[in-house]
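Taken together, the values in this text are just the output of simple stated rules run on the coordinates, not laboratory data. Model, not experiment: these values are computed from the prediction. Cβ atoms are built from the backbone, for glycine too; each structure is taken alone.
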Structure I
Amino acid sequence: MRFVWQFLAVFAVFAFGGMAVAAVQDNPWTTLGLGLLVSAIGVLIYGWVVRRTEKRPTTEVGRKGAVASTSWGTLIGIGLFVMVILNIAFLGGYHVHGMGSAPSAVGLVGFMAAAAVTEELLFRGVVQRILEERVGTWISLAFTSVVSGAMHLLNPNASLWGAVVIALTAGTMLGAAYIATRKLWLPIGIHFGWNFAASGIFSTEVSGNGTPQSILDASTSGPVLLSGGDFGPEASLYTLVFALVRTGVFLWIAHRRGHLVPRGRRVQQVEATATLPH
């Protein structure tokens with residue numbers, strides 16, 4: 001029942017918070033404020049329901065090291081996207097036509113923050129964490145990755161290839177970041193950094209959602225396997241390569257720290273004290 005209560009509580013914030021932020025996205029400053037509010041409420045609700053149902057401190061969203069870990073994650077996410085977009089541009093698949101709209105980027109900070117926080121609380125904090133106790137690290141990581149990819153099939157310009165790449169890259173990389181640190185702040189930062197770089201800085205499509213132009217007025221073209229097509233650079237082969245490499249690094253760190261959980265072992269037994277990978 002703890003899974004049911006936690007899932008319902010966090011999903012409510014995910015669903016209704018997402019709808020609320022989407023409803024005001026034409027006003028960038030309102031979107032910023034509401035997005036940050038939804039993010040804070042999501043963390044508070046997650047902490048409350050986990051404490052109520054598991055009778056333990058919620059160390060995975062503890063305040064110690066939260067800012068540093070989220071900041072590092074954001075830099076990693078931005079850095080990964082920069083590597084992808086530079087490779088696409090090198091082959092002539094990314095074009096900057098001029099400056100776009102800075103206010104739009106302001107709104108995207110709030111929009112992407114709400115999405116990153118609520119999705120990571122739901123998929124890594126609830127689903128992967130609890131499932132890991134039953135079936136171990138590998139099956140829980142695979143399952144949440146597949147579900148993350150399948151969810152993106154509901155997006156307006158979704159493609160099966162894009163969903164597969166999301167499952168193999170974002171799903172596994174974010175799950176591995178959680179396993180490496182046993183905190184949710186690093187995957188939240190990576191998720192936000194990637195999405196904001198794609199939308200708020202380089203003005204590319206994000207998961208086929210019809211993302212508006214922001215700081216740069218830009219477009220992509222060329223083979224779908226390289227540019228990602230209408231789904232965005234998330235569906236690029238470059239994303240697949242760079243994200244899988246980073247996933248391997250996180251899993252190596254998790255192995256060194258003894259965070260890979262065999263089936264039936266409680267996750268709390270390997271709870272990390274460090275918040276950042278070395």
Structure II
Amino acid sequence: MMKVDAKRLKKVAEKDAIRLIVVLLAAFLMSININSFVNAVGLYPGGATGIAIIIQRLALKYWNLNIAYTPITIILNAVPVYIGFKYIGKKFTLFSLVMVIANGFFVDLLPDYAVTQDPLLAAVFGGILNAIAITMCLKVDATSGGTDFISIFMSQKKGVDAFPYILGANIVILSIAGIFFGLEKALYSMIFQYVTTQALHVLYRTYQQRTLFIITDMPDRVCSMIYSVCGHGATLMDGEGSFAHRNKKIVYSIVSASDTRKIIPKVREIDPNAFINSVRTEEIMGNFYMRPRD
């Protein structure tokens with residue numbers, strides 16, 4: 001028993017060490033993005049990061065005060081961190097807090113360096129780099145803080161893909177920035193945020209759902225496999241082919257979009273003749289199991 005516990009603790013420690021390294025790398029990458037793309041051409045990335053940068057620039061413009069980035073972003077993340085601890089997971093939130101603090105430290109430490117002076121190029125490539133940093137965090141069960149906490153909370157509790165709503169809130173924030181600093185930079189910043197959101201949809205699919213309709217002669221095995229892969233049940237429906245008038249079973253299940261990469265090949269292994277229709281799911285209501293965050 002003690003050997004089993006020691007192995008388990010060692011495995012957890014190794015996993016946490018990897019999580020910490022990835023989070024710190026993501027914080028460093030995001031800070032480079034802020035200093036090399038965002039600050040260099042005067043963009044606003046939206047969310048808590050965008051609000052922190054707006055506060056910095058307002059203080060400098062109207063009161064000639066150069067405020068450090070780290071304390072502002074920590075204050076702005078206070079409520080999201082509380083939401084994380086209470087509703088999502090303590091260790092998950094702790095690693096996210098490390099991301100927030102490390103990112104702030106790197107932003108204040110590293111100098112601004114303009115990779116390009118073209119705001120469109122900065123918006124596109126900065127948005128992609130931003131999405132990569134956020135995805136790195138999400139892949140190891142952490143976030144970059146701010147609206148990511150709210151997005152995950154909505155996804156887990158409401159079963160909604162919250163990124164489009166976050167995009168809408170960010171557009172409001174960027175519109176406010178446009179009033180103070182000019183609409184041109186705000187419009188480029190909207191491109192930055194749109195690119196980030198779209199890249200996230202490609203890079204990270206856990207909080208997107210897909211509906212599977214599987215016509216198969218081996219429904220029981222397919223249902224058992226779906227449950228073993230993602231913890232979801234399935235509904236069996238009777239169907240009849242219009243040509244041969246043969247009775248068929250239809251397996252209906254809603255799963256995480258990332259799980260479809262595992263499920264569809266396994267369905268092919270179980271029943272090579274199965275017909276699979278995978279449909280994007282916009283919103284679900286009712287019980288939908290998602291792996292809890294630690």
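Structures I, II were shown, and distance in nm of label points 7 Å out along Cα→Cβ at positions 203 and 227 at 1.5 was computed from I.
For log10 I(q)/I(0) by the Debye sum over Cα atoms at q = 0.10, 0.12, 0.14, 0.17 Å⁻¹, for residues 27-170 alone, the calculated result is -0.46, -0.67, -0.91, -1.29, so let me know which of I, II that is. The structure behind it is I. Computed over structures I, II, Rg/Rh (Cα atoms, Kirkwood Rh) reaches its largest value in II. Given a value of 25 for relative contact order in percent (Cα under 8 Å, 6 or more apart), point me to the structure among I, II it was derived from. Derived from I, not from the others.
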